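Structures given as structure tokens follow.
None of the figures in this text is laboratory data; all of them are computed from the coordinates on show. No experiment lies behind these values; they were computed from the predicted model shown. Cβ atoms are built from the backbone, for glycine too; each structure is taken alone.
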Structure I
Amino acid sequence: MRTLLSDTALVFGRYARQTLRSKAAMTFGALMPALYLVLYGPLLTGLPLGDGRGGGSWRVLVPGLLLQLALFGASFAGLGIIIEKQHGVVERMRVTPVSRPALLLGRVLRDAALLTVQSVLLVVVAFAMGLRAPLPGVLIGLAFTASLALSLASLSCTLAVKSPTPQAFAPVVNTVTMPAMLLSGLLLPMSLAPGWLDALSHVMPLRYLVDAVRAAFAGDYTSDALLSGTVAALALTAASVTVGTRHFRRAGS
């Protein structure tokens, strides 16, 4: 365990330094959600989404944007592995004594940390535009965002190891992320959808995370939505990291 932790920290440090040298990776990663805030958020102000305390529409939109940031940012995290495979970096790392699961954990923890920083910046901008949410709720939302990023980055890296080229990787990711975005209610609550679409959305784990973060931003810490979202997030993270680490262990043997 000590070797795994130290190796994970070593790999995390390597990729974190790469990220810090590329300011564009952080800046443009948060650009799309910021554009949604500026261009889409004002359209919601006239809808009956509030609870009478002000900023209700933002408490619907911002949680969705946080998880959208994790969804698209983490789902494409595996592209870096494909590029490294093409340059022989992955093979060189495999012949080192570094723990094989650490090669995954260090990388996905970097991805989760990066997306968390971008999420904080997004929340700051949202507060400037009218969001009103309790600090504990915001922190809970950031925790859900990091959990989703960790899960999806693990799956993305696992898929990337099996994909020979970015052209083989990207269509698979797009096929998964687009239905996930549409069926999870990221932009508007699925309660506004027709009954059949709302029922269909319950097969999407991301739906429960979205509802949980919105409940947290509303300060409803004892709601069933928050409990269901917590269970879904923990199950998704455990399953994703387990699948990823086992695959990396087998791939390195």
Structure II
Amino acid sequence: MSYKLVCSDIDGTLLNKDRVLSKNTIEQVQRISPIPFVLISSRMPNAMRHLQRDFGNTTTPLIAYNGGLILDNDRVLGSTFIDNDVLAEVINQSKNTSIHLSLYHADEWYVPAYDYWAKREENNTKVTPEIMSNSDVLSKWRKENKGAHKIMCMGDENEIDTLYKSLEKEFSDDIMLYRSKSTYIEISHSAISKKTAIEVIIKECYPILSMKNVMAFGDNYNDIEMLKAVGLGVAVANANDEVLKIADKVTDTNKNDGVAKVIEELL
């Protein structure tokens, strides 16, 4: 099979132990140019663009928020956000708990306080949030006809577990809940996925290609549908067991340049 498009998850897949791109990874991605190398992540666009700059690859489409926002430079190919009534209920159920809510729309990131969780995400993503109460963000977005591309809930594991079960029971048709860690819930619209986002960029940007021409890399539950749909779905060795089971190929860990090794071997 001729692979003409490479898509990769970021955290736990592409970045090394220092949460940066290794020299080898950069060199391998640059070597295969002009094969497009598309970053596909739950991150916001601004938390991905610095990686594109590291690659010298700033004109390639971006898939942010697990497919909630699909960008081709300044062109929006897809934008799917959570209904504000759902957001209002998430805010309501988080009251009187220690749970931190980070609210995202495009390149807007709002936190109610610059606390431990905000600092942690800032360190991970190299983006600084704006400080605004959750209720004020909701009011602002209602006026602007916007909504959250992603809601990140972070806090005590037991409180997070209670919130997860409640939201899953009440809004299973409206939102997708993803436990990236025991202390995290990432929430997006139920209609989107990494697989459907790749289909959009193929249609809009690379119409001569098909999903069979795509090589994709991932490590976690939100990568499974994507890895099963593409021509070659590759799991890094540190991936979850479910991901390892469905992958066409397993490479080395993210800390040992697993993505770079497959690119060097096959492209």
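By the measure Rg/Rh (Cα atoms, Kirkwood Rh), tell me the structure among I, II with the highest figure. Let's see the in-between values first.
Numbers: I: 0.99; II: 0.96.
Largest calculated value belongs to I.
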Entry that produces 27, 21, 14 once Cα extents along the principal axes in Å, for residues 20-67 alone is calculated, selected from I, II: II
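Which of the displayed structures (I, II) returns the greatest value of relative contact order in percent (Cα under 8 Å, 6 or more apart) on calculation? Write down the numbers at each step before the final one.
On the way: I: 27; II: 22.
Going through I, II one by one, relative contact order in percent (Cα under 8 Å, 6 or more apart) peaks for structure I.
1.2 is what came out when distance in nm of label points 7 Å out along Cα→Cβ at positions 108 and 180 was calculated for one structure; which of I, II is it? Working shown, then result.
Numbers: I: 1.2; II: 2.1.
Structure I accounts for this read-out.
Once distance in nm of label points 7 Å out along Cα→Cβ at positions 116 and 164 is calculated for every structure in I, II, which label goes with the largest value? If you can, show how the numbers build up before the last one.
Values: I: 3.9; II: 1.9.
Result for distance in nm of label points 7 Å out along Cα→Cβ at positions 116 and 164 over I, II: largest is I.
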FRET efficiency 1/(1 + (r/R0)^6) of positions 196 and 244 (r between Cβ atoms, R0 = 30 Å, to 0.05) gets 0.80 when computed on, of labels I, II, structure II
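Using distance in nm of label points 7 Å out along Cα→Cβ at positions 4 and 204, single out the structure from I, II with the greatest value.
Working: I: 3.3; II: 2.0.
Going through I, II one by one, distance in nm of label points 7 Å out along Cα→Cβ at positions 4 and 204 peaks for structure I.
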If percent of Cα pairs over 20 Å apart, for residues 76-211 alone comes out at 58 when worked out from the coordinates, which of I, II was used? I
One of I, II was used to calculate helix-only ellipticity at 222 nm (-39500 (n - 2.57) for each DSSP H run of 4 or more, over all residues; to 500), yielding -11000; that structure is II
Across I, II, FRET efficiency 1/(1 + (r/R0)^6) of positions 140 and 220 (r between Cβ atoms, R0 = 35 Å, to 0.05) reaches its greatest value in structure I
